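Below you'll find the structures, each written out as structure tokens.
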Structure P
Amino acid sequence: MTTLLLALLGCYAAGIFLPLCLPGRPRIQNVIANGLAGAAGLLGVILSLMGLLSAQPLLLSVPSTLPFLTFAIQIDPLAAFFVLTISLAGLAVSIFALGYLVEYSGRRSMGALGALYNGFLLSMTLVVIADDGFFFLVVWELMSLVSYFLVVTEHEKAEVRYAGFFYLIMMHVGTAFIILTFLIFFQEAGSFSFEAFRHPEQPLPEGMRTFAFLLALIGFGTKAGIVPLHVWLPYAHPAAPSHISALMSGVMIKTAIYALIRVYFDFLGGQFPWWWGFVILVVGAVSALLGVLYALMEHDLKSLLAYHSVENIGIILLGIGAGMIFQAFGLKDFAALGLLAGLYHTINHAMFKALLFLGAGALLSVTHTRNMEEYGGLLRRMPWTGFFFLIGAVSIAALPPTNGFVSEWLVFQTLFLSFHLPALFLKLMLPIAAAMLALTGVLALACFAKAFGISFLAQPRSGHARHAEEVSPAMRIGMAALAGVCVVLGLAPMVVVPWLDRITEPLIGASIQGKVLALDGWALAPVNVEFSSLSTPALALMLAGLAALGLVLAWLFGGRITARYYKTWGCGLNLTPRMEYTAIGFVQPIKRVFSTLYRPTVKLETEFIEESRYFAKRRWFEFHIEPVFQRYLYDPVVAFFSTMADRLRFIQSGSLHLYLTYIFVTLVLLLLIAM
């Protein structure tokens with residue numbers, strides 16, 4: 001394992017430096033950067049599988065000359081799982097990028113892009129295997145900075161610069177809370193070592209434990225994109241190149257899930273009051289529902305996918321929050337089921353969200369727009385891209401027997417087991433959370449019916465869509481790899497659950513593999529097969545059998561089928577793309593139902609012909625929804641600090657003597673405090 005780890009780190013390091021050593025050769029830089037990243041991803045998959053199987057975690061430690069900093073690494077089952085998630089996505093995205101980045105050649109430095117890309121993957125890997133608080137903070141900040149430079153790749157655009165600036169501010173706000181969290185552990189442990197965090201010299205007082213819980217939720221929740229800290233996602237994810245968006249949305253935000261699990265179940269020993277889990281449950285339910293509601297109103301495909309990241313982070317937190325509630329009452333089997341469901345959805349979302357962003361990148365590369373209103377008819381012109389996007393769409397919509405369906409079903413079952421809880425309040429709240437998850441699932445299905453239908457079906461709505469062609473083989477292979485993983489994760493839960501059980505067992509203290517798998521592993525049961533059970537392989541066979549039966553019956557009784565082609569009847573009118581459903585029109589009923597939340601603004605202007613005001617020459621239609629969180633939460637905060645900065649501007653007078661006086665007064669005050 002040590003050799004594999006060093007080889008993995010070496011590939012990423014080579015991928016950072018080698019492209020920079022070959023200026024003026026963009027094609028070679030692209031191949032080297034993404035080839036080494038793909039090789040590192042393959043090594044990471046092997047390393048993570050070995051880490052999941054290993055009886056003992058891999059530990060490496062190299063001291064540094066800087067105080068408190070130790071380059072400590074540990075690959076235990078939890079870290080190995082997230083290395084697997086990062087590596088699988090990184091491998092597929094690297095293959096896709098070989099073809100996707102060709103259009104950036106000549107417009108951007110391929111060496112810089114390749115170096116930043118490898119640095120991004122390296123920093124995410126180091127985040128989940130770091131075993132020292134100081135080292136973790138260093139690589140966490142490195143991950144944020146590298147991703148910022150990738151977000152502002154097209155920095156000549158004002159909206160991209162704003163998105164990058166907004167993203168950077170939010171990440172540093174989150175980092176400040178994370179630093180405070182680790183300082184609380186450091187104060188009691190006397191060291192930044194994660195082992196010292198687990199076994200401090202004296203246990204944290206209850207008040208400090210609660211403070212650490214809240215600080216970690218805000219700090220890591222900012223990176224994860226929980227409501228109301230989600231506002232940076234619809235800015236940063238669309239602005240970045242699509243292969244980077246796939247990693248940011250599919251993988252990077254999951255490092256926050258890793259950190260929350262590490263803090264709550266590892267550093268705090270999995271011992272907490274029930275209301276901690278309830279807070280996580282509420283945050284998850286609200287994030288899931290609001291994420292999908294805002295996604296429905298988007299006609300920018302990448303912004304739509306960004307909001308769905310908020311939704312799916314909420315689904316993950318529903319499983320984790322329910323698990324924390326059961327853990328607080330000593331129901332370890334159910335707690336393990338909730339954590340297992342959350343982890344299952346973590347890897348599922350990483351795969352299908354990366355696939356969908358790659359599909360969006362393929363559409364962007366041929367149409368040069370993210371606006372779904374300018375797509376249409378692309379399935380005939382881009383059949384492979386459409387097929388892979390459809391797999392991602394049905395997976396994120398949790399249609400059986402896909403991987404999204406399996407993990408969401410497990411989350412549902414965890415919530416439905418609330419009747420085992422002794423508190424009546426929680427017996428009511430968990431089913432309500434399940435109802436919110438059900439509504440979320442229905443809205444997600446509607447959203448991706450819109451996304452796929454408006455983008456791929458009907459007639460082309462623009463010249464770019466009309467002349468679109470299928471993307472390069474490398475891009476198709478990258479999407480095919482992720483689509484294949486989605487299928488495997490959906491049809492083979494009997495393989496996935498034992499791996500996840502190796503992660504949850506040391507964190508919860510209970511193994512549920514034998515209780516979740518029924519019928520020799522061919523069915524899933526939420527701890528008790530008498531409560532409910534599900535077999536996705538059998539479900540897939542049944543669906544395939546019904547489809548085959550329909551074809552056989554059509555062949556036997558249909559006779560000779562003669563195909564006749566004619567124009568679709570349209571009330572005597574010739575059908576044009578202007579008559580098709582639009583992305584805005586598709587969700588008009590939902591917009592009306594939730595108008596209190598959306599607060600829509602519709603602007604319609606008409607230009608009449610000169611001869612008569614009864615005949616319109618041209619009409620303009622604009623539709624906006626009010627950014628509630630930004631207007632009522634973030635804008636007042638920004639306005640407050642701007643006002644304070646204006647009032648304190650006199651401090652910065654430009655006088656060197658005054659600045660020296662500030663330093664002198666500060667030193668005197670510090671000496672007085674120290675005395």
Structure Q
Amino acid sequence: MLSMGQTLAQKIIAAHLVEGEMRPGCEIGLRIDQTLTQDATGTMAYLEFEAIGIPRVQTELSVAYVDHNTLQNGFMNADDHRYLRTVAKKIGVHYSRPGNGICHQVHLERFARPGKTLIGSDSHTPTAGGIGCLAIGAGGLDVAVAMGGGAYYIPYPRAALVRLSGALRPMVSAKDVILAVLRILTVKGGVGKIIEYGGEGVKSLSVPQRATITNMGAELGATTSIFPSDETTHAFLKAQGREADYIPLSADPDAVYDEVIDLDLSTLEPLAACPHSPDNVKPVRSLAMTKVDQVCIGSCTNSSYTDLMTVAEILRGKTVCPEVSLAIAPGSRQVLTMLSANGALTALLDAGARILESACGPCIGMGQSPNSAGVSLRTFNRNFEGRSGTRDAGVYLVSPETAAVSCLTGYLTDPTTVPAVPPVPMPETFFLNDNMVDAPAPADEAASVEILRGPNIKPLPTAQPLTDGMSLPCLLKVGDNITTDHIMPAGGKILPYRSNIPHLANFCFEVCDPDFPKRALAAGSGVIVGGANYGQGSSREHAALVPLYLGVRAVIAASFARIHKANLVNAGILPLEFANPSDQEKISLGDTLTLSGVLEGLTSGTVTLTNQTTGAVIPLICGVSERQAGILRAGGLLAYTRQNAEG
């Protein structure tokens with residue numbers, strides 16, 4: 001029986017703990033029940049799983065989704081999909097076909113379970129926290145190891161509670177809740193924490209609303225976010241034909257949190273995250289004179305049945321402003337089918353909406369780029385500069401209600417200033433048809449399954465062993481809040497090469513310095529210097545694998561985002577932090593930097609940097625766990641896993 005005084009997350013962690021202690025500063029290893037991958041990260045994850053050498057997955061459930069690289073304007077994406085389909089069939093993974101929907105929406109609908117652990121090779125995996133699942137975004141190699149039965153390791157997180165009271169007013173939505181939290185905590189405020197939602201206000205939020213909030217918890221930098229599993233969860237699972245998956249789960253009344261934020265839902269108003277950060281949040285009413293060129297509704301944040309039904313009711317009988325392009329992407333085939341069956345799809349089409357397939361699409365720059373210097377309202381989770389595919393576009397993150405009303409007026413419009421549409425009731429029964437999810441071959445038939453690989457699928461890069469002293473040039477110097485979109489951009493031009501690291505390398509850091517790849521290859525090896533929160537955003541391990549290919553041996557930053565730091569370690573790249581953040585000013589592009597005491601520093605936690613160009617001596621922190629030190633000594637997680645298996 002679990003002890004009293006535990007938070008909701010602590011209960012799930014305790015039930016899945018296989019290594020470490022539940023105390024601050026300790027690294028813990030968790031048994032993983034479920035994994036998910038998507039096609040932009042999945043090809044590398046399954047290549048890594050194959051390289052480990054385990055024939056079948058060991059999890060309760062693993063699902064491979066195709067939802068990112070669905071524009072097939074060449075053979076590359078189609079070849080990757082074929083590889084994913086065949087490797088999934090062979091190794092015991094379910095395969096969600098293109099068109100079946102966005103991984104997080106489908107997983108919430110059909111697979112996520114309260115009390116289970118889930119890791120996914122996508123930073124928005126915490127969406128499933130809306131159903132009471134401990135769901136964490138991770139790098140592909142971590143997912144591959146978990147599929148093979150290995151534990152998933154994280155620093156033991158601090159516990160933060162967002163205590164909700166009241167209920168949302170009409171035309172104010174769950175998106176406004178998470179934007180309000182982002183305004184309070186910023187994109188760095190959740191680092192090292194699990195954000196739990198509690199209080200009486202939780203009862204007023206549906207599972208899709210809760211999932212919107214946990215989805216964008218990724219933008220806080222949080223390890224994950226989670227809601228209790230209660231009667232609302234029970235009703236949702238019952239409507240999905242999964243009543244047997246329900247268990248009640250909540251924090252103990254005397255649970256102790258490291259931080260508590262009180263939020264009265266009834267006081268919230270429509271909010272917008274302004275360019276170019278999810279925490280640049282302002283009231284919509286203060287932006288009323290902002291002319292809008294494009295509106296995109298969808299993504300894993302806001303593409304549920306209730307979201308799009310609300311949009312349909314706002315648009316019903318009206319016409320989109322002629323100067324606005326409206327695109328809508330339903331989150332799953334379930335959602336699209338239900339909209340079609342009840343006539344809501346017709347209302348959207350009649351209003352002038354362009355209906356996209358059930359995929360990520362514009363959220364990752366895969367089509368629907370706005371016009372030059374255009375203003376695009378999006379119900380998405382990220383608005384980093386250039387992510388839309390148009391470098392000088394201004395992207396605002398808003399709720400479906402704000403997006404729908406604004407596409408009619410042509411200006412960013414507070415939806416509470418127009419007549420409210422009635423709340424959309426949760427269906428008693430969802431449309432159920434899983435025929436677009438292919439089951440894997442039985443274990444006794446797996447040997448006969450051929451894995452099909454296209455010419456765009458290239459071998460994994462490998463790390464050079466660390467040495468105690470390394471003299472390396474500074475190849476690049478960047479500032480604070482560098483995202484994985486800066487390091488390794490998305491978009492229709494680049495995403496098809498996710499399984500081709502050598503070609504992908506041509507685009508590394510092109511947003512910051514287009515000459516970086518050529519300079520790095522010419523140097524052969526080197527160091528990147530960055531500021532605070534380096535590597536925030538997506539979980540894409542390509543942001544570590546591509547620098548590895550380009551010869552990057554170490555990244556020195558003021559601080560790191562959690563997933564990216566883990567990905568650097570897994571790739572065999574040394575992550576170091578300035579003991580004094582201001583010391584980054586003592587390094588310039590092109591300086592020769594000597595790192596001393598590296599191997600000892602993996603244990604002691606300190607490394608010395610000497611700038612040979614200027615003579616400055618700079619103390620660095622090597623904040624890695626004993627396990628991560630072993631990974632770095634071995635030359636990356638893949639080599640480390642093989643060594644342990646052989647040992």
Structure R
Amino acid sequence: MSKINLRVIFFLMFCLCVALSSQALTSQSQKSPEPKHEVQLKKSIMVPMRDGVRLSTDLYFPQNADKKLPVILIRTPYNKNEFRDQKQRPQAYKFASQGFVVAIQDSRGKFESEGIYSPPAGQEAEDGYDSVDWLAKQPWSNGKIGTFGCSYPAEVQAAQAPLRHPNLTCMIPQCGPMIGAANGRYRYWSGFKGGVLDLAASISWYFRAASKYSFKPPPGLSDDEVRKIRDFFNPEPTNFPDVDFEKLNWHLPIVDIMKKAGSPPNDWVELITHDFSDPWWHDVMGYYDGTEKIDVPALHMSCWYDPSVEETIFEFNYFKENAVSETAANNQFVIITGTTHCGFERATEHTKVGERDVGDARLDYWDIYIKWFEYWLKGVKNGITNMPKVQYYTMGRNKWQSANVWPLPETQYTKYFFRSRGHANSRNGDGQLSLEIPENEPSDTFIYDPGHPVPSIGGQRGTSYGTPAGAIDQAKVEMRNDVLVYTTPILEKGIEVTGPITAVLYVSSSAKDTDFTAKLVDVYPDGRAYNIQQGIFRARYREGFTKKVWMEKGGMYKIQINLDATSTYFEPGHRIRVQVSSSDFPLFERNLNTGGNNYDETEWVVAENTIHHSKEFPSHIVLPIIPAKKENK
């Protein structure tokens with residue numbers, strides 16, 4: 001597979017690129033900053049870590065700038081040399097042209113860096129700390145270091161933050177929290193949701209990007225020798241076997257997928273076999289467990305169709321609540337835009353998320369980034385910290401809004417109850433979504449066959465084949481009898497939903513264990529049905545993710561599905577819809593319904609699953625409604 005194709009896959013899978021108050025809340029063009037300096041690149045400086053391993057680092061210097069300069073650090077496992085191409089990765093040159101030294105560093109074990117790679121965090125926290133320490137001590141440094149980056153380059157920022165290096169002055173982590181167990185959701189690597197493995201994205205990422213080893217020069221060479229070798233040898237992997245990922249997603253057992261694919265050595269087995277309660281996630285991988293203390297101002301950023309958007313919002317509050325200084329506590333900010341993963345600067349006058357046009361989601365992001373770093377690293381009093389603590393784009397209204405806290409204090413958490421006469425199967429059924437609590441209504445039952453799962457259509461992730469990420473018309477899945485569909489009458493007045501979304505289900509199953517899914521959908525007057533948010537939950541974890549409890553045939557169980565958060569406006573003439581089923585494949589692994597480990601199994605059980613909706617067992621979705629008075633602001 002060609003080098004270009006590999007880059008396209010990485011982009012599709014994770015898009016791994018990396019006075020404000022009232023102005024920031026209006027739609028602006030994505031204009032680039034006017035350069036103030038020419039930029040000089042010093043290639044492949046080998047920066048030593050505490051254990052003697054050296055990480056290859058490119059340094060971009062602004063010419064004719066002050067002698068003592070602040071530094072912006074970007075750490076990546078995806079080849080720092082990509083940033084030398086200003087068209088493909090403009091961040092280094094843009095920041096350096098504004099008077100910052102920019103350090104782009106290969107992660108441990110990747111490309112030119114020495115050592116062995118261990119994703120997704122591994123030694124990234126300590127390596128980030130040591131890199132900040134080295135940069136702060138250079139004769140050209142003013143001792144103030146900021147960090148920047150989206151997705152993995154944001155995860156390493158979050159991993160490093162609790163170590164509290166005194167020279168780590170500010171951060172801009174985008175779409176990459178490291179929350180883990182800290183909020184009780186155990187979203188390790190954004191790879192698990194409701195206890196269910198995020199399958200398709202995890203397979204392709206681990207296959208392409210997570211190799212533990214790479215060919216590189218022997219340790220101990222001088223920087224000049226490393227640079228000279230790079231002139232003749234390219235350490236980037238180019239010889240991957242040709243893999244049919246769509247077919248690979250179906251392979252069982254899941255634990256053998258990398259072996260089946262002929263993948264280079266990676267930590268796939270480690271990822272999928274460790275229980276959520278295993279200290280490995282915190283002690284080895286560095287995920288937050290609730291004990292962290294923070295001392296760095298941060299501008300947190302995410303997107304409504306990002307797989308970890310609610311974790312990013314949690315991280316914003318977590319940094320504030322666990323800060324050890326007033327400076328850190330008072331300077332946490334969050335911006336959530338209406339795009340897919342890392343899509344900030346890709347917003348246009350007609351921003352598309354999948355098939356849905358959500359309007360002009362642009363902000364002058366580069367102005368925000370540069371003012372943030374100038375304020376904290378250069379001491380420029382530019383008013384950046386006067387911007388609202390929370391800025392969010394409301395889809396449907398297609399405008400930016402702001403608040404000082406999240407969730408919004410005026411939120412009215414409203415229950416919409418599932419109703420039917422026992423035949424809510426498919427959009428042709430009799431399922432209703434109602435503000436009125438049901439009386440004694442028959443339950444809805446469907447068959448979940450792991451051999452014939454509900455296909456993934458849009459959502460928080462796309463795949464390199466088939467469905468893209470974002471909002472996609474749900475007609476294909478809503479015609480299936482194993483999808484329950486509950487819909488409101490046509491809305492006479494518009495409804496804004498801004499905040500966290502939760503589905504509460506009262507369920508029964510013929511299986512010991514199964515999954516339940518829920519999806520919030522906006523139904524247009526012409527029948528198009530666009531997914532807004534989605535969730536999945538493995539029934540064995542209904543008493544907590546560190547405890548496994550099986551179901552009994554005929555038993556009644558309450559489960560809660562987190563659908564993350566959103567900000568969207570259901571316009572008059574639209575309808576609100578909820579889909580309920582037991583699979584969303586291949587975005588999420590299939591539950592084989594046996595009550596076993598799932599990852600090491602090849603056989604499955606067909607389950608008969610039931611959703612109850614009566615006065616005693618009122619299944620419902622809780623929507624965060626913003627009162628109509630918000631419309632006038």
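Only the coordinates and a few stated rules stand behind these numbers; no lab work does. Everything numeric here is computed off the predicted structure, so don't read it as measured data. Cβ atoms are built from the backbone, for glycine too; each structure is taken alone.
Structures compared: P, Q, R; top value of FRET efficiency 1/(1 + (r/R0)^6) of positions 81 and 201 (r between Cβ atoms, R0 = 30 Å, to 0.05), i.e. the largest, recorded for R. If helix-only ellipticity at 222 nm (-39500 (n - 2.57) for each DSSP H run of 4 or more, over all residues; to 500) is computed to be -4500, which of P, Q, R is the source? Going through each structure in turn, the value belongs to R.
When P(r) over Cα pairs in 10 Å bins from 0, in percent, for residues 457-504 alone is computed for each of P, Q, R, the one that comes out at 18, 33, 40, 9, 0 is Q.
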